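Every number here is computed from the coordinates shown, using simple stated rules; none is lab data. Nothing here was measured: the structure is a model prediction, and the numbers come from that model. Cβ atoms are built from the backbone, for glycine too; each structure is taken alone.
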Structure P
Amino acid sequence: MRVLVCEDQDAIRRMIETLVGSSGHEVVGVATGAKAVELASTERFDILLLDLMLPGALDGFEVCARLRAHEATKELPIFVISAMDDPESRQRVKDAGATAFYAKPFRPLELLKDIQAIAASRK
């Protein structure tokens, strides 16, 4: 499976890349929402792991909304991983079309289990 990770904090992005990559998945990491939208629109990914608080014009909410608006990416599973764990943010994530929400600090084994479920559903 190809996994796109969009996280602006290098240490967290590298940790997620290592975690997911060690499970046998191909992982591509980016630091901005604009780059995530660009790659997801031009390359095939099986899942996007997305932070909400991103630098630049596209935060995670906007990334999610843009990907849902395009035919090629409207079905892409989007797992949000964010420290913004309040009811308003969770509702905005849901409204934007995210598949799942994980509050930081997240449980790595839970995330891997849910990624494996996506992989199994695509076989």
Structure Q
Amino acid sequence: MRFRYTILYVENVAETLEFYEHAFGLKTAFLHEGGDYGELGTGATALAFCSLSLLRRIGKTPAAPEPHRPCFEIAFETEDVAGAMEKAVAAGATVVQEAEEMAWGQTTAYVSDMNGFLVEICTPVAT
């Protein structure tokens, strides 16, 4: 068995894919012709998005994300946290926490995406 994808529920899949392309430099790997599902190419595991309207049509009622009370986060690793954060904010992300050096040797910063999902931008953990 392998971990295939994480799906986030969003209002507009195409706009979310475009945001992640501009904010984090990822590329759209797939967008269903109906616009209700899409994936970003992120390596072996995809970051995917599904429309809230599709979830509602199949009887689900997903909760809205709360960046200041998250139940999970997406993390992107980079050597240039400040530069990546600046690019994300220019694309429409909202700063949640400025870059900070952690006791375990990692620099982390947090933004929320256009849908309110918490995104960590971090350096590799020092080993």
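Comparing mean count of other Cβ atoms within 10 Å over residues 45-52 across P, Q, which structure shows the greatest value? Could the numbers behind the result be given before it?
Details: P: 23.6; Q: 19.4.
Largest value of mean count of other Cβ atoms within 10 Å over residues 45-52: P.
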If mean count of other Cβ atoms within 10 Å over residues 29-36 is calculated from each of P, Q, which structure is the one that comes out at 13.0? Q
Which structure, out of P, Q, was Rg/Rh (Cα atoms, Kirkwood Rh), for residues 13-84 alone derived from, given a value of 1.00? Q
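Thinking of P, Q, which structure, once helix-only ellipticity at 222 nm (-39500 (n - 2.57) for each DSSP H run of 4 or more, over all residues; to 500) is computed, gives back -6500? All intermediate terms of the calculation are to be shown ahead of the outcome.
Values: P: -14000; Q: -6500.
Attributed to the structure labelled Q.
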Please state which of the structures P, Q yields 126 when volume of the Cα convex hull per residue in Å³ is computed from it. Q
